[in-house]
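Once you scroll down, you'll see the structures, which are given as structure tokens.
Taken together, the values in this text are just the output of simple stated rules run on the coordinates, not laboratory data. The structure presented is a predicted model; accordingly, all values stated were derived computationally and were not measured. Cβ atoms are built from the backbone, for glycine too; each structure is taken alone.
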Structure 1
Amino acid sequence: MTSLISTSISKSRPIYRFLTLKPLSYAPQRAYAATVLSESNPKWKYVPKSGTYPLGFSVTGIHCGVKKDQKSLDLALLTSSSPASGAAVFTKNVFKAAPVVLSRQMLDTRKGAGVRAIVANSGCANAVTGKGGLADGEAMGKAVDDKLGESEPSTVIMSTGVIGQRLPMAKILDGIPKAFETLGQDHESWLNIAKAICTTDTFPKLSSRSFKIAGDETEYRIAGMAKGAGMIHPNMATLLGFMATDAPVTPAALQEILTYAVDRSFNAISVDGDMSTNDTVAILANGAASKSGNKIDVGASGFEELRDIVTEFAEELAKLVVRDGEGATKFVTVRVVDAQSFEDAKQVASTIARSPLVKTALYGRDANWGRILCATGYAGVTSVEPAKTNVSFIPTDGSQELKLLVNGEPENVNEKRASEILDMEDLEIRVSLGTGAGQEAVYYFCDFSHEYVTIVSQRLLHFMRTY
């Protein structure tokens, strides 16, 4: 493939040179979006074979033509049979994509009430597309609203894919009515909607469960999906997630629950430290399973319990995103304990998770705890005291932890034991700050491998072939 670039010799006559882009061959190739269609993918073990899905929601995923590959699903649709409470958390990137702007505006206008649907496309991010991109996003949402009989915007809009390109609106507007025709409530429908938001993912990320609230015998359900493999270091990369529950919740309570949950899940993961223009996590609650009709409100009975259930569920989805990190060979939990505050603990954990030196050491199975300590030291947390700091590797097989640093003093590390732990796919790094305040935070991340460089350097080739 060739690419045309301009080298300016004078203001009037640029000289053009052709560059030949060749795929790198020194590292394994990753099969990108098409892999989600193949159960031969080793990470398919994380894809559920059945599920328990919330009442009153219908979903689908179809191919409408945003992606060139006709086997790749690229249009996702979730609808609620009745008006639902809606909440969302969005990217903090200054260059917010059109669907982010429009979805925030819709939720603000409605105050989170009367939301009917979520529509998403993959293959084109509709980001940095100016006024035309906003018009495209509006048309996408209106097409869904019209099918639902809604006269005002009631649809959360999401897009993911290539930045700087306009949506192929003819294909999307033709696809939305077709998507309505294929809506379903079965497992296959939920799996298809999870596939339809994938780009460089190697497997669809879908989860569901049932739950009860204390004092209420009703069985409620929650289901959700996420996408993301690269550009993952949200502050609410590219990361999309949406959840649906048939529990009855007020819009205000739902927003507070989601914000709390995302801060401890999707905002506590890192693959490569980049934040996307399109990050969005949304949740709808339609109360379809409720027998009383009473909605859980902020501070009311069941509020904290539901908040914790949603948080745990969001953590599960967020972990799947990390497991599919581009080129990842390890799933790493960094747990910072005994910090002065949750914010301090999270800042230290985030700094460790973003450190290229830590990530490459883990890939190389190098027990170089000095890199962990270094990241802890430059995290900017004033309560960190070297003489009170402890660092350990915690094996996930339940065997004894390996202490690396105790109260600021290095341990005589058993290299064989360290190698055994670092050979595991999953491991935990535990850092105790010894403040006595007992606050903690967890961050999830993956290693940096040779393949990560190969994948990212060839992303242009992938998108030109696929989209």
Structure 2
Amino acid sequence: MMFQAPYPPYDPTDKDGFSYETVQKRWPIILTGVVNQLHLENHDIFVDSEHADGKNLEEGKLAEGKALIEKVSKLKYEMARDRALEPLSQDGGSHIETYNTELERLASISKNTWFTAPWLFAECYLYRLIWSYLLQTTHWRQYDPFRAQKIDAFQKSGVAIHKIATIVYELDHEKKNLEDNVDNLKVLFQEMTQMCLWGNSIDLSLLTNLSLSDMEHLQAVGKDAQAAREAFILKDDQEPLWNHLKSLEDGRIDFVLDNAGFELFTDLVFADFLVTHTSYVSKVVMHPKLIPWYVSDVTPSDFSQTLDLLLDDAFLASSSPTEAEKKHLQYMTTRWKDYVERGIFSLSVPISTALGAEIGSTADFWTTHLPYWDMKIHAQSLWTDLHLNSNLVIFKGDLNYRKLTGDISWPTSTPFREAIGPLAGSFPLLSLRTSKADVVAGVSDEVAAQLDKTDKHWRVSGRYALISFEEKSC
């Protein structure tokens, strides 16, 4: 029997809510970006076709590109006018019936338009619809309209990337000190956890305490830094998380990935730390999205490209790294490549997986609209794999948190374990989330009320974070 939350999901019928702003402003901007990118691609195709053979092939792609621009422009027009969400076409992709069945249900209760549909459903549907447009072409079926944007953002992170690579290099030369002192290891683990937590919004000042010149100083500064950040972490389960990690020996950790670029880089740094510097973890499995998703989510090609770009000195040359910094980045990334080749790091699908491939695989579930508490019903093989084989599943970012909690309007004091419904206890679970949407669980009513008074945007600003951990119990 499907779990039914006792509260409704967030939707844009509340004009003061963030979901209304998303539909009114954010989604049209994203669609405009897709149209602009298609225009650029079509322009390049036209220029290239004037100087190459195979002109008929290029003309076919150009015509399809123009049709895609028209479709996305029409979608933007209909969204602004609160039109009904159209059923997905039989495009050969996944989850068509899952989406269309929910659309029928929403239509039956008059909640099937852009400004009335549940926010989480409509947003997932939006990206699946864009993918449907691409699937119905001959020449654009492997096109990621967000790829250039992801690469551009990653390229601008060169300073942070090189500094972190140097820290990792220094860690390797202090490995003995870590092995001999669990307290130092704990501080570093907490720093790595928070680096992974803050992801794209990371402040390099947060990393200054990772200098290993004085391990005692590291421990003291680490505790001070933790205390300074405490006000911004509204739920902090780092202590039970650390106790769980210490109980492992050669364990497997899973990352349900969020953003490509710098955030994926920090995920890899965290994974590298766990495998290289602790005896607790010996294998890391990362779960990507199989289609372009929420603009910046990691696809298999993003993952492999990240490693290649990190090994290309020219890619990050604009950050003017020193020769030592370039050496440190090469050193670290070469190790990651080796870990991939040896299966220490892996994706849940082959790294060479094309966009839209592996339909029916365990990775396919991540691009449904379904809350994760339905995993056991709709993705039995995925649930079984995580239940039997994973020692910790780390859900990265805001979207994963929304899906864990169903994007339901839970009272903030609802225990996280309750808010994730039947998924609770299925496997050891960690959510690392900076809050960029309304849903929050595990925060006292008093704290929430105070934040409502002092910062009305606290739920959506990304300034506050939650570290939520749940043990396996079944």
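With helix-only ellipticity at 222 nm (-39500 (n - 2.57) for each DSSP H run of 4 or more, over all residues; to 500) derived from the coordinates and found to be -15500, which of 1, 2 does the value describe? The structure behind it is 2.
Given a value of 5.2 for distance in nm of label points 7 Å out along Cα→Cβ at positions 109 and 405, point me to the structure among 1, 2 it was derived from.
Value 5.2 for distance in nm of label points 7 Å out along Cα→Cβ at positions 109 and 405 corresponds to 1 out of 1, 2.
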